[in-house]
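Engineer: For reference, the structures are reproduced in the following blocks.
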Structure P
Amino acid sequence: MAVETLYRSTRDLETTFVDRKLADAHDQMLELAESLTEVLLKNVPGLSEKNAEDASIYMAKNRAVFAAAFKNNASALAELGAENAAEE
């Protein structure tokens, strides 16, 4: 009988990982998204909680691209458009 170790994010108990680093990264992404959601809800009038959560998760998943854009490299955002076009 084989034994397999699984890791679970503390913020997403339904998702399991076989690698602890991936579980930690997922947990950090969700933590960032939660913080972003709070900021968006406080500062964007009329934004629904669902839209704030969706936007926050998207930004957290693509944090490297947004970080580059915020460091005076707005052209980095073009990567996001290229990904969306490839998915469709």
Structure Q
Amino acid sequence: MRLDKYLKVARISKRRAIGKELADNQRVLINGRIAKPSSEVKENDILTIYFGQKELTIRVLMLAKQVSKQQANLMFEVIEEKKREEDA
């Protein structure tokens, strides 16, 4: 599944365009490597996403084309969520 689509379906980003923009700006890593919006996401991949001052690290548990809002949080497990320090 494409990265931008996964971020939307899992409800990590509200819209696919936001997931695409995050990846275009090199703010998403898949298994430690910078990802493009078209990068393939597989089960057990580790995604690191940088939202402003927040850093979210998740493990992909499941891929699905569509899920309900309640099931979206079953698609991933949060490994770490932290606030980033700004570089001085």
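Every number in this text was worked out from the coordinates using simple rules, so none of it is lab data. Note that the structure is a prediction, hence the values are computed from the model and not measured. Cβ atoms are built from the backbone, for glycine too; each structure is taken alone.
Engineer: Suppose you compute Cα extents along the principal axes in Å for every structure in P, Q: which one lands on 53, 29, 28?
Structural biologist: Answer by label: P.
Engineer: Now for a separate question. Where does the value 1.5 come from, among P, Q, when distance in nm of label points 7 Å out along Cα→Cβ at positions 10 and 42 is the thing being computed?
Structural biologist: Q
Engineer: Given a computed value of -20000 for helix-only ellipticity at 222 nm (-39500 (n - 2.57) for each DSSP H run of 4 or more, over all residues; to 500), which structure among P, Q does it belong to?
Structural biologist: Details: P: -20000; Q: -5500.
Computed on structure P.
Engineer: When relative contact order in percent (Cα under 8 Å, 6 or more apart) is calculated, the result is 17; to which of the structures P, Q does this value belong?
Structural biologist: Among P, Q, the structure yielding 17 for relative contact order in percent (Cα under 8 Å, 6 or more apart) is P.
Engineer: Shifting gears a bit: Just checking, which of P, Q has the largest value of mean count of other Cβ atoms within 10 Å over residues 50-57? It would help to have the intermediate numbers written out before the result.
Structural biologist: Values: P: 15.5; Q: 13.0.
Largest one: structure P.
Engineer: Name the one structure among P, Q that mean count of other Cβ atoms within 10 Å over residues 18-25 of 17.4 was derived from.
Structural biologist: Label of the originating structure: Q.
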